[in-house]
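In what follows, structures are represented as structure tokens.
Read-outs throughout are calculated quantities, based only on the coordinates presented, and are distinct from any laboratory measurement. Just so we're clear, the structure is a prediction, and the values are computed from it rather than from any experiment. Cβ atoms are built from the backbone, for glycine too; each structure is taken alone.
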Structure I
Amino acid sequence: MNGRLFQLLLLACACGGPGPSQPKGAACDVNLGVDACGPTLFCAAFDGRMVASCYELNSRKALETCAASDHCVSEACIVSNGSGKCRSMRGERCESMIGCKSSDATPLQCSAGGTCINFMCGRPCPATDCVAWGLFCVNGACGVPGGPCR
């Protein structure tokens, strides 16, 4: 094959954009949907990127951009006005508009200080109410002896 023909073939392949089943971190074509990236990956342009790339499922951290719940470590993406953010988990920084990812065992709330905490933290208590949610009654309020309530 002569050099000029080879250059033309390379140019033709490059103009078509990335193909299906790209690896993690590689550029991808969002129009290919689930076929854009390999298994356990998804295609998106997050964090101000102009070119979409392949991300691992469940890899986006608290308050990072997401488009679906399986993008987030917390498995909870809250989408409003066309953009989404991953919900935070216990002890992580949070925003009240996004909220916290609660489990069945421990409902969480975003504290005034911007941290996901047990919804019972700081509430007045008889000891039995606090213990039911994994806390203790400390000085008349649900909490943790000698440490921050989470």
Structure II
Amino acid sequence: MSVQEQEAATAGIGHNSAAEDPLVAYRADVLVRAGDLKKKLVDLRVEMRTVPAEIADEDTAKLATDFIRKCRAVRKTADTFFVDEKKPHLERGRISDELKKLHLNEFDKLLTAINARLSVYQVAKDKAEQERQAAERKRIAE
């Protein structure tokens, strides 16, 4: 039995409250999985304090260069993490767009067909009205 099933089986008063927003839960999950990145960022902020505000010699320049290299590496790791995180959502979005297009195209075909039928009727109706009016004018003219 899963933890959720156990909780449901022993639920007490208030157990039927609204479910958590899935986006809130997803955000929390991503933050947990990105925790290592956050720790690395904090560590880099601390390490930055060791780089002097003024770079005046080769040793300090090397320290700054090494720090920049570390920052870029962590940034690249973070970028890769979030690109990978976003990829399935983008793929789902593309699938959704593709299916939407297929369905809307089918609706458009139905609308085109029924509009064509309606147009035939309206043209016939307009022609009949014109003929009726012409006959009425002829009758009045006689």
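For which of the structures I, II does the calculation of mean count of other Cβ atoms within 10 Å over residues 40-47 return 17.0?
The read-out comes from structure I.
Work out FRET efficiency 1/(1 + (r/R0)^6) of positions 24 and 64 (r between Cβ atoms, R0 = 25 Å, to 0.05) for each of structures I, II, then name the structure with the largest result.
I
Can you tell which of I, II yields 10.0 when mean count of other Cβ atoms within 10 Å over residues 88-95 is derived from it? Don't jump to the answer; show the numbers that get you there.
On the way: I: 19.0; II: 10.0.
Only structure II yields this read-out.
Supply the structure label, taken from I, II, corresponding to helix-only ellipticity at 222 nm (-39500 (n - 2.57) for each DSSP H run of 4 or more, over all residues; to 500) with the calculated value -29500.
Values: I: -3500; II: -29500.
Computing helix-only ellipticity at 222 nm (-39500 (n - 2.57) for each DSSP H run of 4 or more, over all residues; to 500) on every structure in I, II gives -29500 only for II.
Can you say which of I, II returns 35.1, 114 when Rg and Dmax of the Cα atoms in Å is computed?
Answer for the origin of the read-out: II.
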